[in-house]
1. When you work out percent of Cα pairs over 24 Å apart, for residues 61-220 alone for each of the structures P, Q, which one comes out largest?
2. Supply the structure label, taken from P, Q, corresponding to distance in nm of label points 7 Å out along Cα→Cβ at positions 197 and 229 with the calculated value 1.4.
3. Out of P, Q, which structure matches -13500 when helix-only ellipticity at 222 nm (-39500 (n - 2.57) for each DSSP H run of 4 or more, over all residues; to 500) is calculated?
Structure P
Amino acid sequence: MHILDTLKERGFIAQVTYEEELYRQLERESTVFYVGFDPTAPSLHFGHFIPILAMAHMQRAGHVPIALVGGGTAQVGDPSGKTELRRMMDQKTLFDNQEKIREQLSRFLDFSGGRALMDNNADWLGELNYLSFIREIGAHFSVNRMITAECYRQRMERGLTFLEFNYMVMQAYDFLELYRRRGCRLQMGGDDQWSNMLAGADLIRRKEGEAAFACTFNLLLNSEGQKMGKTERGALWLDAGMCPPYEFYQYWRNIADSDLPKTLAMLTFLPMDEVRRLSAMEGAGINEAKSVLAFEATRLVHGEEEALKAQQASAALFSGGGSMDDVPTYTLTLAQLKEDSRLTTLLFLCGLCQSRSQARKMVEQGAVLVGETKAGDTEARLSEADFPTEGLLLRRGKKNFCRVMLTR
């Protein structure tokens with residue numbers, strides 16, 4: 001099957017330029033393509049997961065991915081989908097974030113022997129001469145056309161800075177530079193980047209007289225039309241320190257039944273016949289299918305060992321099997337307990353609640369279990385005797401657990 005057909009079948013593709021020509025390009029030769037990642041955080045998040053998996057599919061089909069770390073464009077800020085100007089980041093923070101992103105991407109892509117490449121647009125954007133740049137590149141951009149682009153719409157209403165207005169030109173120049181340096185002919189990414197990507201492909205055709213293409217991916221939305229990958233704590237990060245493997249596993253284990261077919265297709269490499277078999281399950285079989293999804297997605301992000309631990313922890317909590325050793329655990333010192341022994345404080349410290357006020361509300365609503373006992377007193381306090389050797393299990397709602405170990 002052609003790689004574009006594979007990506008379509010699995011639900012990735014939103015829009016493509018010169019589709020028939022791109023089909024021929026990908027059939028004719030191993031094609032260099034790129035996806036950009038601005039290093040604005042120390043970890044990639046679920047919003048990057050879809051493009052990363054698409055890159056992996058492309059690489060498996062024999063094409064060469066470039067992961068472009070936007071060390072230059074991150075200093076400007078992409079206005080796409082933003083209502084406010086992005087805060088500026090210092091060079092050290094950007095560099096540290098870049099290194100962490102490099103490490104994360106290597107889990108999904110094979111960088112050995114030039115099978116995948118990594119570039120940083122700071123290498124060329126930082127060396128640009130302003131006058132030469134606006135003469136060579138700026139002359140090919142119509143301001144009238146730019147301000148109609150979707151990526152600027154929200155910011156135009158509140159005030160678009162000239163700094164952000166440059167983003168489209170810079171991203172287009174990235175594509176041109178990667179064509180000149182690497183022979184890159186295809187840019188891929190989220191559908192919110194469509195306008196920027198069109199500009200880049202058009203710039204190559206104008207400046208080099210060569211074919212260049214853009215392909216965007218669908219956002220993964222739940223059955224209610226909301227973006228998936230959001231938790232109570234914020235984004236579903238791909239870093240274990242920012243989102244533990246168990247939490248990542250449980251997120252996918254607990255999705256709505258109606259979201260199962262598309263998540264199995266997009267977030268795993270299972271054959272589509274298996275995806276369809278699992279998606280057709282009913283009754284108790286749906287839980288089995290969700291467990292497969294959760295395991296496969298967690299294995300891709302955190303490795304098989306962590307996925308197995310998350311699976312076993314889930315089994316221990318929800319099925320009465322497995323090992324409690326892998327249940328999310330918080331260690332409380334005896335000194336901390338003596339300083340503040342309130343249950344609401346512990347619920348906050350172990351991460352089951354985002355604040356003490358939320359903890360009080362959860363207790364008032366009868367949503368907290370201490371061991372097997374429902375908590376009903378917002379002023380309840382715990383003593384050393386309340387903590388068994390194997391730890392005290394706290395639960396908020398049906399799906400949020402934490403085992404608290406007391407160090408004496």
Structure Q
Amino acid sequence: MKKIILIRYGELSTKKGNRNFFVKLLAKNIKNVLKDYEVVIKKDLYRMYIDVDNKYIDEVTNKLSKVFGIQGIVKCYKVNTNTEDIKNKVLDVLKEENVMNFKTFKVNTKRADKNFEIKSMDFNNLIGSLILKNTDLKVDVHNPELQINIEIRTEGTFISLNEIKGIGGYPVGVQGKGLLMLSGGIDSPVAGYLSLKRGIDLECLYFESPPHTSIMAKNKVLSLANIINEYSGNVKVNVIPFTKLQEEIYKNVPDSYIITIMRRMMYRIAERLLKIRNCKVIINGESIGQVASQTLDSMIVINNVTNIPVIRPVACMDKLEIIELSKKINTYETSILPFEDCCTIFLPKHPVINPVLSKCLEYEKTFDYESLIDECIDNVELITDLNPKNFDDLL
């Protein structure tokens with residue numbers, strides 16, 4: 001029997017006057033994710049319907065499970081809205097889906113078409129009695145193994161079994177674009193995922209410092225960007241050549257302040273690039289107190305170089321929470337690969353945890369960082385193709 005996919009909206013369904021904009025953007029994102037399949041998408045302000053060849057329906061459903069803005073994904077069967085057709089189709093669906101392994105069930109009817117002659121509770125009882133007579137299933141309204149959903153609408157009735165939970169959030173892009181400072185660690189990819197969930201489209205910023213950092217470190221970051229891209233389909237990576245600037249910091253700044261000054265330079269570069277790439281905010285994986293540069297005093301001094309809003313999605317999460325989420329989104333195993341990035345290669349033994357702004361300003365006068373930043377921006381490499389074939393074999 002022919003199936004179609006029904007999409008239930010998530011948080012965007014509360015947006016009232018802006019709902020149409022949210023739904024159009026969600027449909028655009030879905031088309032992008034499903035560009036390799038022949039699909040027909042129909043939408044209204046309450047539901048979306050996706051028609052695809054049955055042989056691809058499981059693949060498409062898996063891809064939809066990573067699209068933000070979707071609350072539920074339902075593989076369903078459509079039938080004309082009349083009682084006899086619905087009753088016959090319910091029995092056909094139970095046979096088609098082979099529910100013999102289930103013992104208990106519940107019927108859940110939603111009557112969006114108020115012209116339908118039977119109320120929802122009465123229709124639950126009608127279909128429940130039909131199933132009891134024709135199967136060995138027993139009713140359990142509190143904790144059923146199988147839920148049979150019937151949605152009665154003017155354009156037809158949709159019959160489905162257990163719903164697949166979506167990841168919710170807002171459609172990516174509804175808030176504009178942010179610049180993610182992506183390292184090879186555990187935290188920043190999680191920060192990127194959480195930003196996507198709130199509707200922020202992403203470009204990434206990676207600082208490479210060859211020969212101090214290896215091609216494997218760069219490819220590790222590209223691999224992480226590719227995993228994040230599964231939730232967006234639109235991620236790009238800006239690679240900044242950071243060697244000269246980092247070496248000047250190492251030569252001219254006391255060891256304890258190297259990381260603080262380096263982070264201040266990164267923020268300056270991020271602000272410059274953000275304006276070029278039409279982003280609205282800087283995003284990073286800083287977690288309060290996790291390392292010396294992430295104490296509140298350090299954040300204040302480092303953040304002093306920019307007026308651009310800085311979003312820190314994991315700021316109040318502990319490391320175990322971040323690790324758990326990184327495993328869920330499949331970035332953890334890549335993040336722990338042993339390739340150092342530029343934040344760790346010159347790490348001092350005793351970095352300052354309460355830096356003083358006046359000292360930072362004094363140290364920064366000892367070298368011409370402005371021209372070095374110009375050189376970084378002039379030589380940025382923009383990577384738009386995150387196909388793993390381009391770099392996975394180098395990891």
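1. Numbers: P: 36; Q: 54.
Structure Q comes out on top.
2. Working: P: 1.4; Q: 2.3.
Going label by label, the one that fits is P.
3. On the way: P: -13500; Q: -11500.
Going through each structure in turn, the value belongs to P.
Every number in this text was worked out from the coordinates using simple rules, so none of it is lab data. Keep in mind the model is a prediction, meaning the values are calculated, not measured. Cβ atoms are built from the backbone, for glycine too; each structure is taken alone.
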